[in-house]
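In the part that follows, the structures are each spelled out as structure tokens.
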Structure P
Amino acid sequence: MCRVPIFLFAILMVSFVSTCQAESPAGQILRVDFDKSPLGEYAISSLKSEWKWVQWAGGLRQGRVHIVNGAEARTGRSLRVFYPKGTYGPRKGGAQWSVTLPESYDELYCAYRIKFGTGFDFVKGGKIPGLRGGKGNTGGNRPDGRDGWSARMMWRRGGKAVQYVYHPDQVGIYGESMAWDIGGQRIFKPGLWYQVETRIVINTPKKNDGIIEGWWNGEKVLSRNDVRFRDVPDFSIDKFYFSTFFGGSNASWSSTKDEYVYFDDFVISTRPITH
């Protein structure tokens with residue numbers, strides 16, 4: 001029987017632990033950077049491998065999601081999403097997939113990098129990814145406090161960045177736009193990479209003490225501590241929603257030409273990511 005000397009075993013264990021810590025920083029639940037994804041169309045197999053708990057997806061089989069490198073990518077490889085001319089909504093443009101997290105959380109941070117293609121026409125606006133819980137209400141399905149909520153981001157006219165939140169206290173059937181404007185409205189400019197981060201703290205049931213915060217390239221730009229996501233303890237923060245498309249509920253939101261948006265470095269964590 002081969003025996004490993006105790007001192008050598010200790011060295012190996014320290015090395016193993018250090019490597020694991022380097023690969024999975026404390027608090028990190030999920031990280032996706034696409035650097036190991038094959039170039040070309042983003043395959044369902046790659047999606048399932050990288051996002052681990054993905055439940056369903058749209059836009060991949062329609063050829064609207066690609067892995068790119070070189071000048072298009074940030075570093076290594078990045079994800080590129082296509083929005084054909086004259087389209088709005090997720091069925092004909094952009095892409096969506098839902099990731100059910102390994103457990104339900106009371107507080108989470110979500111960050112990623114994003115770049116709008118050169119000459120991008122923002123029109124009236126469109127959706128970009130974020131966290132959600134319960135049924136993850138979207139699409140005009142106003143939450144009632146007992147079903148769910150969502151907190152994706154959006155680009156608005158001219159590239160204005162907002163948090164687009166479905167919650168029981170919203171006015172009307174569509175989500176509330178919370179501006180990323182501490183110190184001035186933040187605006188996406190085509191051709192530049194940005195890193196955005198959102199923090200969600202779920203509220204005490206029936207109380208307006210939920211928190212939504214946002215950071216733009218590490219600088220705090222959104223702070224709300226009065227949000228009511230739920231009235232029951234049945235759900236909290238349990239899903240990530242990759243959701244991006246022009247719109248909007250009608251053709252007035254449609255893309256004016258073929259457009260592309262690039263994504264990279266997704267991180268979901270129980271701890272701050274960019275600050």
Structure Q
Amino acid sequence: MADSSAEYIQHHLTNLTYGRNPDGSWGFAESGEQAAEMGFYAIHVDSMFWSIFLGLVFCTVFRSVAKSATSGVPGMLQCCIEAIVDFIDDLTISIFQHKNPLIAPLALTIFVWVFLMNLMDLVPVDWIPQLAHLMGINYMKVVPSTDPNVTMSMAFSVFILILYYSIKQKGLGGFIKELTSHPLPGKAAIPVNLLLELVNLIAKPISLGLRLFGNMYAGEMIFILIALMFGAGLGIALLGGILHWVWAVFHILIITLQAFIFSVLTIVYLAQAYEVDEH
């Protein structure tokens with residue numbers, strides 16, 4: 001039972017990976033060990049598929065609602081989307097005290113996209129992998145935000161914007177001066193200041209991406225452990241059903257909160273990029 005449980009968990013935590021094998025051939029990995037051997041020359045096909053698919057869902061739904069929006073009594077979907085847009089717009093205005101037409105749409109995109117990726121965690125863990133297995137696909141992880149490649153890619157995309165706006169607003173010299181002039185005064189402290197500020201700067205995307213990954217990965221692991229209970233007898237299965245429902249209800253808060261945090265921190269970091277250091 002321990003071996004089968006371990007294999008079950010390992011299977012559900014393995015991505016559908018395509019890449020170059022050590023012998024130079026290309027193909028899909030047949031095991032987690034083979035996927036690890038592919039190293040840099042590999043792509044998680046399932047993470048890419050579901051993240052792009054959910055991004056298209058977001059764009060399609062929002063575009064459709066925008067085109068069919070009415071000034072009369074709106075439908076439930078229009079009310080929901082308008083509430084989200086107004087919420088993110090008000091949030092952006094309260095945090096970002098500068099003029100930039102990109103920030104609010106960026107925050108909205110991040111919030112909705114991350115929320116949809118997180119929402120996939122509420123799909124029972126065996127449904128889509130079993131369907132994929134019937135189609136001849138051995139592995140299928142459906143929650144892109146449990147893949148550090150996805151969360152860190154999004155975080156470093158935000159990091160590039162932070163660097164861009166920091167240099168654009170302050171100039172390259174001003175940005176370098178900001179990194180070298182504090183917290184310690186004097187020219188002798190420049191190396192120490194630079195080291196401290198670089199660590200602080202690089203910590204932003206790392207914490208942004210790892211926070212989302214860690215929370216969602218833990219949530220997925222709990223769902224997988226609960227799913228194991230359904231094969232351990234009627235009484236344990238009933239308890240598993242109750243725990244699954246309770247955790248799913250609680251997890252709705254987690255997936256929303258993580259999308260909100262990612263979006264808010266993006267706005268905060270970009271607002272900081274606009275701030276001119278007066279020290």
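Throughout, read-outs are computed from the coordinates displayed, never taken from laboratory work. For clarity, every value in this text was computed on a predicted model and none was experimentally measured. Cβ atoms are built from the backbone, for glycine too; each structure is taken alone.
Out of P, Q, which structure matches 19.5 when Kirkwood radius over Cα pairs in Å is calculated? Derived from P, not from the others.
37, 15, 5 is what came out when semi-axes √(5λ) of the Cα gyration tensor in Å, for residues 163-226 alone was calculated for one structure; which of P, Q is it? Source structure for this number: Q. Among the shown structures P, Q, from which was the value -25000 of helix-only ellipticity at 222 nm (-39500 (n - 2.57) for each DSSP H run of 4 or more, over all residues; to 500) calculated? Going label by label, the one that fits is Q.
Compare FRET efficiency 1/(1 + (r/R0)^6) of positions 35 and 211 (r between Cβ atoms, R0 = 25 Å, to 0.05) across structures P, Q and report the one with the greatest value. Working shown, then result.
Values: P: 0.15; Q: 0.50.
Going through P, Q one by one, FRET efficiency 1/(1 + (r/R0)^6) of positions 35 and 211 (r between Cβ atoms, R0 = 25 Å, to 0.05) peaks for structure Q.
Each of the structures P, Q was assessed by FRET efficiency 1/(1 + (r/R0)^6) of positions 187 and 219 (r between Cβ atoms, R0 = 41 Å, to 0.05); the largest value belongs to P.
Once relative contact order in percent (Cα under 8 Å, 6 or more apart) is calculated for every structure in P, Q, which label goes with the largest value?
On the way: P: 27; Q: 23.
By relative contact order in percent (Cα under 8 Å, 6 or more apart), the leading structure of P, Q is P.
A value of 0.95 for FRET efficiency 1/(1 + (r/R0)^6) of positions 179 and 203 (r between Cβ atoms, R0 = 25 Å, to 0.05), calculated from one of P, Q, originates in structure Q.
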